[in-house]
1. As an exercise: distance in nm of label points 7 Å out along Cα→Cβ at positions 165 and 181, calculated from one structure in P, Q, R, equals 2.3. Which structure is it?
2. Could you tell me which structure in P, Q, R was used to calculate percent of Cα pairs over 31 Å apart as 21?
3. With distance in nm of label points 7 Å out along Cα→Cβ at positions 61 and 197 computed per structure, which member of P, Q, R shows the largest figure?
Structure P
Amino acid sequence: MKGVFLTLEGGEGCGKSTQLELVASALRLRSGRNVVATRSPGGTPAAEKIRTILKSREPGEELRPETELMLFGACHAQMCANLIRPALESGSVVVSDRFTDSTLVYQGVARGIDPDAVRRVNDFVCAGVRPDLVIVLDVPVEVGLRRAAVRSGAQTAQDRFDSESASFHNAVREGFLALARREPGRFAVVDGAQSPEQVTESILEAIHERLAII
């Protein structure tokens, strides 16, 4: 049985983390297949350590955009080799909270790195691993930032991405929507402002229509 790779994408506070377990649980029930839920950055012991560096501010030394790109690349190399590829080869369904399309948007669009350079890094580290379907959870920036503030509380200012400017987050939102317009066969946009239950059903409908695994 062929493995299937799904990713949940979108700006901060769009509901990806909530939907990861909801969608994974529904897929286990409806498809009868093994479902692996993971996140980027993270997912393996080494990649989780990289996540800590990427998410936290280091007093007196801000990470360069190029450093971010290389760290995400290292994370994705570990994820692909040690988690995602083995799961796909065993016929599992993999669902990830973010993956390389986030790198393309956050580092390539919002940080201003040449998108072709970002694609080359992504292609190199993933060695052919690519999502079969990307679900973009779209919410207005102000809604997402409000949710992120509730989620993170006093830690918001320490999160390198939650604490970015509104213009940065607007660039991220537009970046994801532009990718979805460019590759409509691989992307599905879901209204993330719906209730969690409605968002889950919309995601499952998109999976059924595009991949027919449930």
Structure Q
Amino acid sequence: MSTQVLDNIARALRLSANDRRHLFHLALRQEPLESRTPQPTVSPALRRFLDMQEPAPAFVVDPTITVIAWNKAAAAIYGDYAAMSELERNSVWRTFTSPYIRELQREGWEEHAKRQLARFRAGYGRFVGDPWWTERIRELTRISPEFRQWWPDQNVLYSPEGRKLIYHPVAGKLAFENVSFQASESPDLQIKVSTPLAEYDTANKIRRLIAEQVAAAGRVNRQA
């Protein structure tokens, strides 16, 4: 019996996590594949940590590489996450479907996309058969020629991206050194911080973008 069949049985019977685990041990003598739920939560302390990193863009991603928390610098560079759907905040989905992300990564988009895809594949290994992952893979295979070509390569990647150069439509060139690490309070969450480098006056450009963002929000509030 396959793990997917066992998962379907567990869902149909509405088994608890412990009962599902026991079912897998009886049938296959192994732990069940991880489920995407429950959704990891971001603590107030972790949100404060993100805010303290400015002007460095910082955000938290869940196991699907979906952004679930961010600071103002991240929104100034990558877009208004608060206005995006959960799917639009998924890093792999945006990489392969968003013209804006493709333009940000103008000279290194292919390398960036392959790294994101390899990370996505590494995460998928924990959730084989999960409906969310199956549907995302199916949709991206249908709509993205690059995803369709590269998905069968089987490359996996757990390492961070390192140095990155992006092209912001307002601020111009920005240079970063990326670091990532797990949140001790929730190992399923990964924190990513893009430290601005001295090149291209990156930090000051981000500060100006944040100031403009705050001023624009103020004007909207006054008009409301």
Structure R
Amino acid sequence: MALLEIENLLKTYRTPDGRRLTVVDVPKFQLEAGEQVALSGPSGTGKTTFLNLIAGILTADSGQVRLDGRDLSALSEPERDRQRASVVGYIFQTFNLLQGFTCLENVLLGMSFGPGVDHGRARGLLERVGLGDRLDYFPRQLSTGQQQRVAVARALANRPKLVLADEPTGNLDPGHASQAMDLIRGLCSEQGSALLLVSHDPSVLGRFARCESLARLNRATRMEGEP
């Protein structure tokens, strides 16, 4: 059984003029345990929505997301939250660090929603991403690249089976983007986490043996009433 199995996944939104826009309409998608896959497509094509459906942050109109053997549509919201905390690590495009908490506290807080807080592992991960001397710094005291590394450490803190990365290099210059990709892929490989990364950057996409286009996965992105 694949780690992630998607069948007939549909997500639509109501537009201001009352019509319904289809954003995600994926008949089938699979990701194996430990596999690393890139998902391409320009901004506004539903990539973030697709990740949020997989994470259980959003619920689909219809279809199935089976993650680690569990159908997310059959779970209550608290059950989806627990599933996400224990199985998924999420690297957000804007990092989503809590500004009132230090680097170490941000990682520890992420752990508190999963199996439990482990100060040694949190410190070790921050050292691994090159921030061992920044444990007590707040996000505002860090560069953009350093904030991104805190986000990576937090996403991997609970040893997730699946890491979702939403344009993780979008706010970085080319040099730091390359370093970030090495870091993300290397840490996922070390702990056996599968990786699904979305990007529109050809230099990022070219690193992956398997690169899928959401436009090809989707039946279509269309407005209600269109052919």
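1. It must be structure P, since only it matches.
2. R
3. Largest one: structure P.
No value in this document is a laboratory result; all are computed from the given coordinates. Here the structure is a predicted model, which is why all the values come from computation and not from measurement. Cβ atoms are built from the backbone, for glycine too; each structure is taken alone.
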